[in-house]
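These are the structures, in structure tokens.
Each value in this text was obtained by applying a stated rule to the coordinates, not by laboratory testing. These numbers come from a predicted model, not from an experiment. Cβ atoms are built from the backbone, for glycine too; each structure is taken alone.
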Structure I
Amino acid sequence: MELDVFKKFLHKYLKEKGFEKIKSNYYLNGKDFLCMIDIQRSSYGPTYYINYSFFLGKFKKPYVINQESVKTYTPNVEGQFYFAEKNKYSCDYLDYKEDEITKIFDSNFDERIKPPFEEGKKYLLKHFGTLYSSFLPDERVMPLLED
């Protein structure tokens, strides 16, 4: 799949899932969190990473997420989509056809993105340390997941 086709696929796929593109990221507001999907280009070849973050709290447009320092960073849990094998997190888009990458995205979405919207933060808490992690200290994240 060529780069322009891959980017169009990503945009169409995420829009169909209800995400809205704001600047270079995609957002979908949940009850007690804001889900952001970030498409990150690798510096080492025709590769992208699909990162997701669930920013904890209630958010209204325009979404305000503080990312300036660890002390003030908006509490979140995050992870990456997997490709080919569950331990490969980079997408070498030239290796895929649209139907193949759709299956991979569907798998990731069904396991990592959709359940918190259906089950709430308890899903994020239940899978914290496996599907989701945070670079922030636990004392900043856990109280928000547990309430």
Structure II
Amino acid sequence: MSELSELYQELILEHGKNPRNMRSMEAANHNAEGFNPLCGDHITVHAHVVGDTIEDLSFEGSACAICTASASMMTQQLKSAATSDADSLFEQFRNMLTGPESNADAYEQSLGKLASLAGVRRYPMRVKCATLPWHTLKAALEDSADIATTE
């Protein structure tokens, strides 16, 4: 395993064991529940949006290390971001995990720490774990009453 792969694996493990922004949020004005029946991940994403800015972002629930790490890094990266940035970042993140592998390196610059999850693409069933928080955030920002899934 390369040094970079080891560093990325450590980052995922660190966020999986010590997630950032894993908490309830009373001030949230956008919430959504997400569920991945294949893995058993079940999370809720909370957002406090003012205008078109995500002022605060958190999540809670029970999920595997990959889902938890993805949610943790997502909340860190999108706090104080525009809602349009969340949409753009989600598309880049999903393309990194599901698009041609030759394009994966291109996302490293724009995704920052989220690029550490690029290796998940080698395990198709785990891609759903990594993207569930993003689908759930999208549902929250759209005020969807449906449970978010990765389908």
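If you work out FRET efficiency 1/(1 + (r/R0)^6) of positions 65 and 129 (r between Cβ atoms, R0 = 25 Å, to 0.05) for I, II, which one comes out largest? Can you show the working numbers first?
Values: I: 0.65; II: 1.00.
Greatest value across I, II: structure II.
If you work out distance in nm of label points 7 Å out along Cα→Cβ at positions 49 and 137 for I, II, which one comes out largest?
Details: I: 2.5; II: 1.2.
Evaluating distance in nm of label points 7 Å out along Cα→Cβ at positions 49 and 137 on every structure, the highest lands on I.
Can you tell which of I, II yields 0.95 when FRET efficiency 1/(1 + (r/R0)^6) of positions 33 and 97 (r between Cβ atoms, R0 = 35 Å, to 0.05) is derived from it?
Numbers: I: 0.60; II: 0.95.
Comparing all candidates, it corresponds to II.
Of the structures labelled I, II, one was used to calculate mean projected area of the Cα convex hull in nm², giving 8.3. Name it. It would help to have the intermediate numbers written out before the result.
Values: I: 8.9; II: 8.3.
Answer for the origin of the read-out: II.
Using the calculated result -14500 for helix-only ellipticity at 222 nm (-39500 (n - 2.57) for each DSSP H run of 4 or more, over all residues; to 500), pick out the matching structure from I, II. Please list the in-between numbers first.
Numbers: I: -9000; II: -14500.
That value comes from structure II.
From I, II, which structure was Rg/Rh (Cα atoms, Kirkwood Rh), for residues 25-112 alone = 1.02 calculated on?
Working: I: 1.02; II: 0.99.
Of the options listed, only I reproduces it.
Have a look at I, II and say which one yields 29 for relative contact order in percent (Cα under 8 Å, 6 or more apart), as calculated.
Details: I: 21; II: 29.
Only structure II yields this read-out.
Quick check for you: by mean count of other Cβ atoms within 10 Å over residues 41-48, which of I, II is greatest? Each step should come with its number before you reach the end.
Values: I: 12.0; II: 22.6.
Result for mean count of other Cβ atoms within 10 Å over residues 41-48 over I, II: largest is II.
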